[in-house]
Structure 1
Amino acid sequence: MNQISDTQFQADWLSLREAADHAARDDALLARAAACVRPGMRVLDLGSGTGSTARAFAGAGYDEVQWCFLDTDAAHLQVAKARHPLAECVQASVWDVDALPLEHVGLVTASALLDLMSTAWVDALAERLGQAGIPFYAALSFDGRMRWEPPIAADADVTEAFNRHQRGDKGGQAAMGPDAAALTAKGFEAQGFTVSLADSAWVLGPDDAALQDEFVAGVATAAAQAGEVQAETWARGRRKASGHTALRVGHADLLAVPAGHGPKQDDRR
């Protein structure tokens, strides 16, 4: 794909998955994350895309949060700015932890990002946020589990191959893949944070056939790249069945709070 079509595909994918993402988030953990943001502070969203995390907060009643969106994709940031005119947008790489703009930041967030990052990145982020005393909320990290009903024979092999691919090189370093939530928890706990985890699985039914089809296509491509010879045949079968298939995709939400950091005083939730 060329750059324009790839960007458009990513935007379409982000839009397609947003409703499932919002439904999957753990409400209690999101509320605790929002309670970390003290008056006058803003939220820095890493790998923000078009601003889905901000819309998740707003949908849960936290619509007065000041946002700073950080992403490498200018087109995504343009959409984010149009949808959230008061937000600041920063085009930069999430990999450069030392350059993250943490001034007046009361919470750092990320969604569907950790599984693409490395343990070295997480350790660096935990150290920097620990020094700054800033909590971290990361939602929707893939945990390696996919379960279709009804199942077919190749599901397990394709899932295993996909998980191998997820642990591959995503930015010059091996990605955490399905181990992201556990490894991130370990990295932040080593810096003295109190870490909470919650389930945030996608639960998709026949009405979500379009999302299922795109998800299957992505899984099959990655599995084939990891050497799974059944991937293409498996994908054809799965797409044919998507109109009467249930799918559960495991994700985890994480909140890491530094020592001595309580909720904002005016929190009533």
Structure 2
Amino acid sequence: MIGGARGRPGAAQALSGGPTMDRKVVLVTGATSGIGEAAARELAGRRHTVVLSGRDRARIVALERELSAKGLRVVAIPGDLALETDAREVVAESLKTFGEVHALVHAAGVFQVSRLEDTSSDVFRAVLDANLTALHHLLRHLLPHFYARGRGHVVAIGSVASRRAFPLETAYCAAKWGLSGFLEALRLEGRERGLKVTLVNPGPTATPIWSAYPGKAPLDRMLRPEDVAQVAAFALDLPENVLLEEVTVTPSRDPFRGEGG
């Protein structure tokens, strides 16, 4: 675990006051870049209180300072959520800082492109850990708080690979299909205890994960991270009696088929 929220520049401003009745304390994972960072910005801009979490301490703290300087309520609590000790500390520090957490947006994840025979066991495990196991670690320690409150919301960023298979993406598809089943079971398990579970499945999105893609990815024709972040924020901002269970969001045209696709 890398440090906590207190004692850093910007933390005092971020922590002043408490959440209003219609605003939430939201823990956002993967907030160092891509969809996670965009979700943190979107939610903070909607005046929610945002806990920024990710492995890169320098980037998380820089984002905290940037958003705090704009008067937004954010605090950085870095950690490697694939480690249960870090996940437990992130949850504990969030609750210690704010007294409650209303929602989790899980956007942490990694992408892997390779033939199965070229995918080492360590790489396969790392993809599962980042995309799926980290969420299990977090929820083991966050769900008791949600259930004690009688409500809570989990929004996870999946992928179209949560429902479709793609060649050269065996590890990634295994992780995302696993995430889908995990969340469907959790939704049934927690629904009568006030738990809401939403899965957002984006199509190709212009994020750093495409650095693993062989060849030049058509980033300019993909979704923007901000597009997906707006969908996640929309799900969180729905009335308490409304649940968006699952949504797939894609570019209006297939970015891999060119302008005429």
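All of the numbers you see were taken from the coordinates with simple rules; none came from a lab. Small disclaimer: the values here were computed from a predicted structure and weren't measured. Cβ atoms are built from the backbone, for glycine too; each structure is taken alone.
Below is a table of values for the structure above.
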item	result
Per Kirkwood radius over Cα pairs in Å, the highest-valued of structures 1, 2	1
Comparison of 1, 2 - label where distance in nm of label points 7 Å out along Cα→Cβ at positions 201 and 241 is highest	2
Structure responsible for 0.99, with Rg/Rh (Cα atoms, Kirkwood Rh), for residues 97-248 alone calculated and labels 1, 2 on offer	2
Computed 19 for relative contact order in percent (Cα under 8 Å, 6 or more apart) - originating structure among 1, 2	2
